[in-house]
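Okay, got some structures for you below.
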Structure 1
């Protein structure tokens, strides 16, 4: 007879594509995992995996079985979350994925408050790109994500949380450094330092500047990064300009505050939302997360602006 543990083993094995890695993740021995998968295949009467491939691949029958496995495990998780939410205390696990251009600035603002008020809630936070957050939500590996919207993703529910402006961060040696505000039209795209392509923040910067970034032939440094803080250091030492979100400006030292420039025209803004699967069962835990965040961010960021909310241009 099939059991839920066998399905969890199969899901983890497919996720990591290796018996040894999956066994380590599951905290069981590799022979024990192999035995359970073999037992599962015997019970259902067909091979799930092509063991000749590296990484392991599902057979055609295995593909169908695996999709049903993911669906069943999601329903089982929802049942557990409903049971947990019915208790008097907020408890259990809350797995959150946050985009890298937000997590380093947002998490320190709310996490102590959340931990203090809900000591029985085990919070796990992962920095992931938008596409990875959506994938992990659909696989049941995350409870929610915090990312930039608007974006389009089937089966996902979006709840806007707050709004943060885009700012320019400019070298102290740049001719525009002594102006109080910048016009987007004044920026030279050859002087802009970019995040790694595929990052939603970078997609938004491309939209703001109306550019299609390509490396210049005469560049003597190409620096690819997913870190806004790394690009700030590059600007300070190599010159040029980069873009930073509003929360990143809060902890900038007094000596460097003059390097932050607002835009004088229609101020570009990004919308930050909590995302879950539609009909997600753990609503109480998501609510306390939202409340903790809203309690600790600047008041001005809670009101939807009338100016430009920049699209992420992500369609999943």
Structure 2
């Protein structure tokens, strides 16, 4: 019996759905099924009754839930205790993860202020997508992350909503609309649109779809790409236009023009949420200093978002 098998078991027991549990753990349903099978073999019992439509706990499975959950919590407490001891014994280093737009717009000014208040702390910054940053928080590889808050989140993580980022339109520099003071969705209904892959950037993809839905028109999707840099590269090559976060303009390709996008009303529909995330049961004075400084000066740090 391994801890990973117990983690898989608890997720399936809580959701009673192998697919949902697999998504929570970022595994395939087949892989989580194998872990459950290995656990059942090691215990010599059946933990779930599975049909094509339902998943139910057996009597042995139900009796294992509380013990497995307590054991995992004890392991986490022990791990956090020794990580904390190690951190206190070593040179102060604080590891931050951030999505690309936050790395471009928020991190420079926040880290500059952080350096003034904590000159002896070395900041290590990792830029990545939300779906990759959250597992690194859970594993202890990051101390704090700035992410898009997920629809469903691990209860071991704490999230603090900060503010919204506004969308802008990225166009090839020679585009007829490139010098417009602002552009509405109605003006780009026939334009080829480059969108992010929803599997890796669900907030950005959903934002684009919502804006077109609100306008009552359908987008003309010409391409799909994972990385923001790739999306902007396709725009620079004249293959389409893209809706991106405003902070992206700070690292934009010189062959790309950024134009404000008109969003009807002041609704959250046309905005991208940014949140801070950290391990719920951890204690870290450096993290608390950063969060207090950030929350006390949100107007300053959200400027330009």
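So here's what we get for this one:
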| item | result |
| --- | --- |
| Comparison of 1, 2 by FRET efficiency 1/(1 + (r/R0)^6) of positions 34 and 122 (r between Cβ atoms, R0 = 25 Å, to 0.05) - largest value held by | 1 |
| Which of 1, 2 yields 5.6 [distance in nm of label points 7 Å out along Cα→Cβ at positions 42 and 234, calculated] | 1 |
| Origin of the derived value 1.4 (distance in nm of label points 7 Å out along Cα→Cβ at positions 130 and 162; candidates 1, 2) | 2 |
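Values quoted throughout were computed directly from the atomic coordinates according to the rules given, and no laboratory measurement underlies them. Because the structure is predicted, anything quoted here is derived from the model rather than measured. Cβ atoms are built from the backbone, for glycine too; each structure is taken alone.
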